[in-house]
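Multiple structures follow.
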Structure P
Amino acid sequence: MRRSSLDTTTRALGRLKSLIVISDWINFADNNFKGKWNYKTQDVVFIDTTSVILVPVDFTRILKNGESFILLYGAGIYWTRFSVIKRAITTDSRFITGLLIPEKQWLDCHFNTEPFIFPPMHNFIINDFLQEFPFNALRPREDDIDGARRRAFGRGLILAQLVFPLKESLMLLKKATERYENFDAPDSPMRILISEFTSEIKNEIIIEKPQSDYQVMIPGIRNIKSNLLEIFPEKWKTEIYLRGLRRDIAHIAKDFAFIGAPLILRS
């Protein structure tokens, strides 16, 4: 029996489903912050960009104090461009393996969006803060004229919303994921970026275990702590479960480096 080109397309994408972008992290997670940002003992004069790119493997719900939260885990990056001295631009980044946000915030972003919809399974989420790009929109059936039009439109969206404004962070993520085996290393802890979890945990990166070089503060993030296993469910505390997460993230990192990123950058 002949395989359909859609089946081939799906298999060719590996585990890739979508790419999530938060284009303005501070306003997304912490627009009421009144303090000063610092970087290596210097005051930050202004912050130009705080953005997040995540290639998720999957998601799970976490309940805390009667509230529901969405945890997406995968390979990602937090990237910021700022100035500590007037007219001197600096960039810095932290690689992440997950994103935790209140479910209400997640749903608001998905329902309060411009409906760029291309059936079947070609949905773009374009919100003021959060965008979601489906990889299968870049690989439609070759013999489908409408599919070619959807692909052209999708590529235009990706160029405008991702490649042009965030190419530097996209390239950093591609370079990191090319070393995908590092995501599965025992000394590479889970690193979760949180917009809000409790009144005390807001706009933080929480790490599975201490990592001194990684825990240097970065503008746009209030805190970087190493108490992940204290606040998440019991199953996160087992090495078997954590090993499985790291293995899944390493797989998605490999697919992004060698399939997803070339597709996007070819847009």
Structure Q
Amino acid sequence: MRLPKTSRTYDVEAEELYVGRGDYVIGGARSPAFLDLDSARHRRPVVFGEVFDTLDDYPRTAAEMFSGRQTDPEEWAVMWKELGSDGVCLRLSEKADSDLVKMIAARTRVPLMIFGDTEILKEAASEIADSVMILGSDSEEQSLELSKHSNNHVVMATCAGDPKSLCREMSENGAKNIIVNLGDATMDPSFGQLRDRIENYRMDGLRGVEDSRHAISCCVSKTWDSYGTDVSARKASMMEAITALGVMLSGADLVIVKGPGAADMARVYGEELADL
């Protein structure tokens, strides 16, 4: 059954980000998430799967879901593509270098988001020109530094407070494309506060508030940390999928997951909701 169409429009639409080789689009919302309003865009959020270059501290039960390919970051990234992930979130340790990023970009040909040492990310941004990546950041300071060296890539604005001033300063530094990170999602009392932040940021953007129109990214893989290293893959995947659905309903445009089960459920539910 289709939801009744409501006659309502908003002042502006959210920005669109073209990533990968220009064939993946993130953002562009014209309404609150999944509502069928006038001019609403029926586009589900994209789902990125995590890849690490080291398995130190990585949950054993999560690693077992990748059939041994998790020991090789390139093969791990390719497996995410085979599983239907929209992109790969590559988390680099201090021992990594930009060559790994280039090899994964060449083999997968899907959008990449990379986290790691600032110098490694700057090097990758300067060397990879044929694919638009997302340069992830863990702090406001890293966001500002990467914005000066982003070239044509997307830079993540990570801020615990109001992101508007940070996004403005990043734009002044030269960042042409920005995606906002309002916090990682976990199943604890902070989850409701994060959902409010995401919803409020999206609604501000639709109402035309300056520096509020950027696409929104949210990592839900930290859900696994709530259950320790030996939690069953089924339980953690279900809770991760529930968390992903919660932030998607609030307005997240990109969701980062740890497990294939959560990725599959997030894509399926996202497509179902977008088609209502």
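Readers should treat all values here as calculations from the given coordinates under stated rules, not as data from a laboratory. These numbers come from a predicted model, not from an experiment. Cβ atoms are built from the backbone, for glycine too; each structure is taken alone.
Upon calculation of Cα extents along the principal axes in Å, for residues 109-204 alone from the atomic coordinates, which of the structures P, Q produces 48, 35, 24?
Derived from the structure labelled P.
I have 2.3 for distance in nm of label points 7 Å out along Cα→Cβ at positions 45 and 61, calculated from one of the structures P, Q. Which structure is it?
Of the options listed, only Q reproduces it.
P, Q: which one has distance in nm of label points 7 Å out along Cα→Cβ at positions 149 and 221, as calculated, at 4.4?
Corresponding structure: P.
Given 1.02 as the derived value for Cα Rg over 2.2 N^0.38 Å, which of the supplied structures P, Q does it correspond to?
Structure of origin is P.
Can you rank P, Q by distance in nm of label points 7 Å out along Cα→Cβ at positions 69 and 245 and just name the one with the largest value?
Checked P, Q; max of distance in nm of label points 7 Å out along Cα→Cβ at positions 69 and 245 sits with Q.
Out of P, Q, choose the structure whose coordinates give helix-only ellipticity at 222 nm (-39500 (n - 2.57) for each DSSP H run of 4 or more, over all residues; to 500) equal to -8500 when calculated.
So the calculation was done on P.
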